[in-house]
Structure P
Amino acid sequence: MSARRFWREQALQALYAVTVGERDPSEAIEEIVGAHASPTHRTFVRELVLGTLEFTPQSDAAIAPRLEAWTIERLPAVDRCILRMAAFELHERRDVPEAVAINEAVELAKKFSTEDSGRFVNGVLSSIVRSHGRD
C-alpha cells in the first residue's frame, strides 16, 4: 500500500470520527495519525480532513444531484465521508489527477463500506467529472 493511500485511510477515519462521533477535527487527527508521524504525513492528513470539512457544502452540491432518489443524509456515513473527501480532492487538489482521486475513493469504499459501495462511489464521482471536470 502506498503512503498516500494509508494517509487517505487515516483522513477517512478522522472524518468518520468527526461526522459520527462528533469529535473535534484536530483531536481526531492527532489520535489517528499519532505522535511519530512525519511532518509530510501529518500535513497531508490535516489538509485533507480540514479541507474536506470546509468544502462540504460545495461537495454536497455536486454529489446530491447524482444520488437518484437518495439524499446525502441517507447515505451510510462512511460513503458520505468518502464522497466528500474525493469531491474536495477533485476540485481543490490540482496535484492529484482526477483518475487517482476516483480510484483512491473507490478503494476506500471497497475496504471500509459495503460490497456495492465501490461501484456506487465510482459512478457518482465519474458523473461529477464528466459534467464539471476541474473548474
Structure Q
Amino acid sequence: MSNEAIFVTVIAALISGLVGVGVSTWYFYKLERHKLKLDLARRLLGNRFHITGDAFSCAMNEVIAVFADSDDVLANMARLYEALQVNGKPNADGALIDFLKAVCKASGLTQATLNDGYLIKTFNARN
C-alpha cells in the first residue's frame, strides 16, 4: 500500500468521524430542546387548574427561556399576562386558551380532537 493511499484512508476516517460527531451533536441538541418543550407544556397543562398557584407560576417563568425561538408563544404569553393584570382569571380564559394552544403547537402536541373548552376544563374527582 502506498503512502498516498494510507494518507487518504486516514483523512477519510477523520472526516467521517468529525461529521458523525457533528450530526449526533445537532440531533441531541434538537432532541433535548423538544424534551424541554414537552416537559414545560406538560407542567403548564397539568397546573392550569390553579393559574395563580406556585407550580403554574414557576412553569410560566420558564416559558421565556424554553420557547425563546417561538414568537407566537411569547406573544400569547404577553397577552395572557396583560389579561390577568387587567381583568383577572375569569376574563382571561380566551388568552389562556390561545397561550396553551400556542405552547402545544410549538411543542409538537396536537389537540385536534379536543375543542378549546378542554384547555380550560380541569379534572378534579373531588367535585
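Laboratory data are not the source of any read-out in this text; all were calculated from the coordinates shown. This structure is a prediction, so every number in the text was calculated from the model and none was measured. Cβ atoms are built from the backbone, for glycine too; each structure is taken alone.
Some values worked out for this structure:
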{"item": "Among P, Q, structure where mean count of other Cβ atoms within 10 Å over residues 2-9 as derived comes to 9.1", "result": "Q"}
{"item": "Winner on Cα Rg over 2.2 N^0.38 Å once structures P, Q are ranked, highest first", "result": "Q"}
{"item": "Of the structures P, Q, the one that 1.6 was derived from, the read-out being distance in nm of label points 7 Å out along Cα→Cβ at positions 34 and 66", "result": "Q"}
{"item": "Highest-scoring label, criterion being FRET efficiency 1/(1 + (r/R0)^6) of positions 26 and 82 (r between Cβ atoms, R0 = 35 Å, to 0.05), among P, Q", "result": "P"}
